[in-house]
Structure formats: C-alpha cells, structure tokens
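Take a look at the structures below.
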Structure 1
Amino acid sequence: MTNPRFIVENTLIPHHAFEEATRRLEQCFAYSENASEPTCIALVGESRTGKSRALEECNDRHSSSRDDFGLNMPILRVKTPSKPTVKSLAELMLRAMKDPIFDQGTENAKTSRLQTLMRNCGTRMVMIDEFQHFVDKGSHKVMHHVADWLKILVDDSRIALVVAGLPTCQAVLEQNEQLDGRFLSPVYLPRFDWLRHDHREEFIAILGAFHDSLSRHFDLPILDGEEMAFRCYCGTGGLMGYLSKFLRQMVWNALDAKKNSISLQDLAQAHDEAVWAKSGPRGIPNPFTKAFSHAPTEDIVARVQRMGVPKEPQPSTRTRPPERNEGFTVRQILSAT
C-alpha cells in the first residue's frame, strides 16, 4: 500500500488540459528525431496551473540513464534563472548534463561543449521552465541576446524546444520573428472556472479521484459532494497547485496527530496553514468554516478567481518601472520596449 505521506504527490489525476499538454509534448518529442527543422512549443498559463507537472510527466517518460557508452539524456530540462544571460543559462544546461567544468570557458566554448554533450548523450528535446524570466522585471524588455542564442542552439542541434511560463512569456516570442516562426500554436493550461459547466464537472471529478485515494487511509468528508466541492474550489481558486498543497497539508496534519478521521475543522486548519494566509482573495473567509456560505454567486467566484494573481502595482509619483511584471499584459510589455 502507498505510504500515505506521499499519497497526494503520487496521485496523478490528468484532466483535459493536462492530457492535451502531455499529448502535444509527446508528439513534439516523437517527431523531433531526424526532423528537417526544430519543433518548438510553448506551455502557457497562470502560476499553479500544472505547467511544470506536465514537463515533469513527459521528462519522466524519457528519463536519463547510463550504459557502457556513458550518459543517455533524451530530454534536457532546466529552469530559467531570474536574470538569464547566455553564460548563466549555458552553465545550467552543462551542469544538468553532468559536465564537471560547467562553469569554465568562454561563452562560445560553453556553447560548443553543450552541443557536443547533447549530441553524444542523444538529447532530442530541451525543456526550459519559467520562460517569463526572459522578460526583464525592471525594464519589461525582452532579453534578445539570450533568446537569439537559444534559437541558434536549437537550430544547430536540430532538437525540439519546449518553453513554459506565465502569459507574459509570449512577449519573448512575439518580439523575435525568427524564434516565433519556429513555434507551433501554444498550449494553454487555464485555471478551472466554476461558472463553466465543463470546468466545474472536471474539477469535481478530480476531487472524486483524490477522495478515492485518500479514503483508503482516512475517513474524511466526501470531497466531490456538491457543497464540499464548492468549498474546495473557493479554497484553491481552481488552481491544481493550490489544491495539491492543501490536501498535502491535510494529510501531514492527520499523520502528525495520528488521526484516521479528518473533520471539516481539520480542513479549515490545513487550509489556513497551506494556502489562505498567503494567497486568499480579499473579502473571502476560510471556506472550510461552518459559517461559510457555500451558495455559488458570480461575485464570490470572481473574487476567488483572483487567488494567485499578483496585486496591481500601486501608482507612484516617481517615474520608475514597477517591480513585478507578472501582472502586465503582453501588449504592455511590448509597448515598454
């Protein structure tokens, strides 16, 4: 039987958008071999919608291994540094490929070594997460030098490229005609919207699947019941990442207390500790309290859907760029260049 400590992490429950994302990734990987030109695709969505998990799922299906001839790495996966340069990104890739001198050499030397390693290790796809960091947070300008280097790298290596990030990462592609022309249509991973029937039904089905796994170890409220499902939606904003955090905290608390039974009060505590204090939308109480009104209204749903969305920058009399760029549209970023 699965260790209950890891039951949430080990319960992969694909939904339509997630399945579509992994299908497109697998297709991109399958047809990358001996392709006449690089196949490129972008995974786009808000934070906590499952982009990194989709990359992880595809990467795990084609994991690295070693044989008598050395390292086999079909997929090279890295996260973009907060302020990427060619040097820092090349070093991350070299380090991921176990290069013992990843931090040595010129930019050109690192690039040449990286291409040789990818060729020798049978690398067919590069995955770059947090691609929105290619847009400078201070100036909101695209780091063209790094984007151009990446384009040349995949062109010369004839490998597939997958990037994943917040919607603002699309500015990187829109401002680089050659890079943009290599990309297929993006894959969007949206948050669930309670007011959309298909989204609501799928979210409830996901809760049902989690309940089936959790109920093997704990006696807990039926998560996919009408009332409890809406509470869970309000508590997570329809974001899979927050749902996983909340359920994981619930399990940890029950294990620490050596409890087999989980009550509504336990859910409220887990939510306070996992999500609410940091991410709760203004004006919505903890949805797992008895006093919470579980009648869906457009106003409540609209406020819940702000969960995880960065606050709008405050107006300032000083002329300076805002500190955060996640709350800006692609149009705003483009106009700042």
Structure 2
Amino acid sequence: MTSLQSVTSTPSSAVPMRLGAMCGATQGIAEGDWPAALDYAERLGLEGVLFSTPRAASMTLDRAELADVGAAAAERGLFVETGIGFIGPANDPTSVLDELFAAADAAVALGCTQFFAYTRTERGGGPGDHGHQLAQVATTLRAMRPYLEESGCRLNIKTHEDLSSVEVLRLVETLWADVFGVSLDVANLVVRGEDPAAATRRLAPYVYQTHLEDVALYFVESGLRRRLRPCGDGILDWSGILRSLLDQAPAQYLVFEQHRGQFDVDIFDSRWFEAEPHVRPDELARLVQGAVACERRARTGAGPTLDDLDVELDAEARAGQLRRSAAYLRSVLESISGEPS
C-alpha cells in the first residue's frame, strides 16, 4: 500500500510499456459512445482504450463505423484493444460460436488482430464436473481455431474469477499457443486462492493482454473477502508482476480494468478445497498474510475498513483511482526497467 502523493501521472519515455484502460459503463461511458472513450483516455493521460466487446464501439457492429473508430484512435496516437465476449460453457454452443465469430469479425474491422474472451464455469460440483465444463469450453475454442489461423488473429483466454491460472495455462497449451494466449486479470487470481505474482510467472510467456487492478483482503466468516483497489493501494506485488511481464510476456500494453465484482474466497470451508486442486499452501499463506496487513491498517486508521470499501464510487472517483493506478505503475516500471533481470 503505497502513497502516491509525490508520484506524477505524466507519461515518461523511460516507461517500457504503454498504459490504457477499459472504457465503459463503470467509467460512465455509454455503450457505443466511442468518442467519449477516446476522450476519457486522453483526459487521464493514458495511451489506449480497451472495449469489453466491439459493441462498445459500435452497437450494431457496423464495419465502417468500427474502421472509423480505429482510425480516430490511431490519429490520436491511442492503441485499441477489445474482447469478444463469452466462450462457455453453454447449453447451445452453436449460438455461442455465432456470437463469437460475429464479434471477432467486428474486432478485425476495428483493427484488432487479438482479443480476449471469458468463461462462466461453476465450481461447486467438484473437480469432475468442472473438468467437464472446461472440456465444453475447449470444444468451442477448437471450433474457432480455423478462423483464427485464416484471419491471422489470436484469442486470449481471460483469467476470469471462475478459472485458476493452472486451468487457463492447460487450455492454452492443449489448444496450440500459436493462436491462443492469456488475457491476464491479476485481481481474479485471488478468488481462486492464488498469489497473483506467482501466477503471473506461470502465465507470462503466454500473456498478450492485461487487466490490472489491486486488491484488499479482509477476514469474514467464510474466509477472505476481496475488494478492488487502485494499483499500489492494495496487497499485490507489482514489482514482481511487472518484472515477469517485462521479461517474458509478449503483451505490449498494460490496461487497467475497473469493475464492481465482489467475491469471497471460502478457505474456512473444507469443501471449497475439493474444487480447487491447484491451491498451493505457500500462495494461500501470502493471501492470508495480505489480509492480516489490511486488517491491521484498518484498525490503526492507516487504511480503509471493509465497510469503507463497500461504498459505491461515482465516475469521477473512479477516474481518480485510474490516475493513481497509472502514476503508481509508471513509477514501478521506471524503477525496474533499468535493473538486471
């Protein structure tokens, strides 16, 4: 948890990766209002935007409008990234594929040759049931492989809150890493009982897109409760995370993602571990250590309480958090970019 009072948010030529942010409803930007998204990034001193799907740039997926968005961003010197939506599991994989292909075509029109997608698996049924769901996801991804090869595109699987880094890594390595990669959401890794710095080391060679936000952890009856924080205001080891990305990852950009997802890590329930065979004691211990630190700071008034973080923020406050995140990561990048690996 680092104070940013003396850290500037001005971009520096010493920073080796460009910074951007997801721009959408959470930031007060209506779907389809792409000029507002580009303005927002510029106003915060960022260098790019991430759309959740191409519909955030064109609600009708109009190819001409999407091309105009890409051209307008390039004219301003901004990069553009996007997602293409949900990859399963689903009762009707055909309908999911239809949506994915349409979104992928739109992403190409936007000027993106890579894009991320996310899963919504359920873990409560035990490892076997979850394995079946992952097999369904893999079937959908295999059906996309010919499209990706022919179009020269890459699909990055997001470390969504329902997947561990081990599961994402297995999908990418099994499905051929030439057209699949990882979209790294560091805050979500905590939900699966993983230390984000260690998980980033595992995934880094395959990370092509990023979703960055810090976390605070607090003890609740079931285990740990995650709340999202600006980068540098939480417990994550950003020096370790960024060093892994700089040294190993093909990702060109660091992108902040703000959302309202609130999750518990039910480590006080023995049944939780049955569906989490990837959990390592040393990584879980680091999360518990982080929760102890957050609780101690809350007691002394040096940090927020859990109740403080349950208050919903408005768009202006979220913009302030993005400025803090950008300033902090730039300072960390500058401090490590000249150090030996």
Structure 3
Amino acid sequence: MKKTSLKDIAQKAGVSTALVSYVLNGKEKETRVGEVIAKKVREIAKELNYQPNHLAKSLRSGKTHTIGLIIADISNPFFANIARVVEDEAKRNGYTVIIGSCDENADKSWDLLNVLINRQVDGFIIVSCEGSENQIQYLKERNLPFVLLDRHFPDIQTDFVATNNYKASYDAGIHLIKSGYERIGLIAYKSEMYHMVERIRGYKYALSDNNIEFESNWLKEVMFENMEQDVKTAIDELLASEHKVEALIFATYGLAINGLKYINELRLKVPSDLAIVSFGQAEVFDLYYCPITYLRQPLELLGKTSVEYLLKKLKNPDEGMKQILMEAKLIARDSSMAKSVWLAE
C-alpha cells in the first residue's frame, strides 16, 4: 500500500506542497495561512492517514524528539509511576520517551546510556545508581543535555530534581518519638549514594535533637543484591539485643516489603510489637492489615519538573543550572500509632 505523501494531500486540497508542509509542521501562523485552509489540510491529512517521516525530519533538524529515561529499578512502584509521569509530560510536549532500567547496576546503566546515545536521543533524564559518577561526567564533557531525577551527586554540578531526603527521614524519626517510641531502628541500603546517606543522617539527627542516644546496632545497612536475606538477618539482630527496638524505619519501599513479610512470618503485631514507618508510596501499604505510615514523595511534581527542566535546556543550551529539592509528606497511619493509644486498648 502506497504511503500518503505531502503531494497527495496538496493535490486533494488544491494547494501547494509547501503550504501543506507549513500547516503540518505547525507553521501556518508564521506563514499567515488562513485558518479555514489550515483546517482543511489537517482534515485531508487525517482522512488519508498521513504518517510523517520522523527520520527525514530528524535528519533535517538534527533533533529526534526523543528523551532517554534511565531509572534505577522498574520493579519499584515509585520508579514505575515516575516513569509514567515523565512519559505523559514528554508526550504533551511532542516528545517520545525510551525507558531503560539499570537495576541499581552501574555497568547496565553504562550500556543503556550508550544505546540511547546511539539512538540519538535529544537528552536524558536519569535516576542514577551507585558508581555511575563517571557516566554523568561523560555526559557533561560531551555537552549532552541531561537532568538527574530523585538522586544526585553533591560533588558534581548538574541539574537535578530530588526529594529533601534528610528532612523526610528526620520527620519520620520525630513522628515516632512524638508517638512515644524511643528505641528506633533504621534499615537502609549499604550505599555511598547521597540520598541514602541523607536518610541515615536525618534519622540520627531526629534522635540526637531529642536527647536519645543513638546505638550503633539500631542501624542496619543491607546489600541490594541480597536484600531478602539481609533484611531478615537485620530484623533478627534488631529484636535479639537487650535494648531491642520498638519502632523501625525502612529507608525504601523494597526494604519495607521484605521486612513486613518477615515480620508476618515472625507473627509480630504492628504496632504493639514493632511500630513501622517507610519511605515510598504503594497500594500495598493500604492493603496491609495495619495500614503503614509512609513518606509520600512528590512523585508527580518530580517527574513533571524533570521534563520541564530538560526541555528548557534543549530549547536553550545556555539555560542556567537548575537544582531543586522538594519536600516529602509524612502520611500517618495505624502502623505508627501513639504508644499510649494501643497500651490503653
């Protein structure tokens, strides 16, 4: 079946091929094409099922109107949802998104980056993983436009859109202390990534600001690759000590899910045996027999702003650097209920 060309549309509309091109490229206002003619051209293009040749267009303009999105872990609902927000926002602005997940692996991230560079994407939105600093430096050196999303490197000057992780974690600690808990544990990833370091820092400061002496065995750092087993071991250790914890903060959604499964296996009651607060939002937290208190990151705003910043860079390469930290909101539910409430029951 022959593909519809601009010439076919021009013949049917009784206008020049150039005029059809102006209309379909949205330049009718610049060239003063009348609205009636423009409407007629668009209707005929639709009727003839005209498909623009994006390859030819990108060769002419040097732009492919695609964005490469690299996320850390597609199995995490937070990243899956943020990918959808980025995709919708990009589409609204005439861009297609190619998504890849690096599964928290720097080698995989490097492979994805090279594939996307070869696909000639116009720019990148990246949720960085540990050990990928050299990849960010590489993009900077090659002047390839990018925005870091959710995670950034404090030692590398880049555009980024992220959550204020220190404040979020601090708020989680303060919330538990106000609910009457003092022996508070934290399960985090063993990682040099700034967002994780900040979550640990916020937790420790919440304790010290309330004259609670932090005990080193309250903090457990687990490996991403061995999460399930490491979380079990961490919980066993937290509950075996003489000063066993009475409340627990999970630094990510993945850690929380593995932790809650094991807490169920141990037949522990939430919150009377162990109060819980977690980072990350997911429907699972509503479905648990005791709805989980969580830190809601501004997912929609993070995704939309990252696209907005990248598109500004694409339109104007000299656009100034933009760095923004957004606030997470603590959503208090039954899992961190005040001690006095359940003791009275």
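Just so it is clear, none of the values below were taken in a lab; they were calculated from the coordinates. None of the values given here were measured: they were computed from a predicted structure. Cβ atoms are built from the backbone, for glycine too; each structure is taken alone.
A value of -0.59, -0.79, -1.27 was computed for log10 I(q)/I(0) by the Debye sum over Cα atoms at q = 0.13, 0.16, 0.22 Å⁻¹, for residues 35-154 alone; which of 1, 2, 3 is the source structure? Present the calculation step by step, with values, prior to reporting the outcome.
Working: 1: -0.55, -0.84, -1.47; 2: -0.57, -0.78, -1.15; 3: -0.59, -0.79, -1.27.
It was calculated from structure 3.
Identify which of structures 1, 2, 3 gives the largest calculated value of distance in nm of label points 7 Å out along Cα→Cβ at positions 51 and 235.
Details: 1: 2.7; 2: 3.7; 3: 5.1.
With respect to distance in nm of label points 7 Å out along Cα→Cβ at positions 51 and 235, the highest-scoring structure among 1, 2, 3 is 3.
Which one of 1, 2, 3 has Rg/Rh (Cα atoms, Kirkwood Rh), as calculated from the coordinates, equal to 1.01?
Numbers: 1: 1.01; 2: 0.95; 3: 1.12.
Computing Rg/Rh (Cα atoms, Kirkwood Rh) on every structure in 1, 2, 3 gives 1.01 only for 1.
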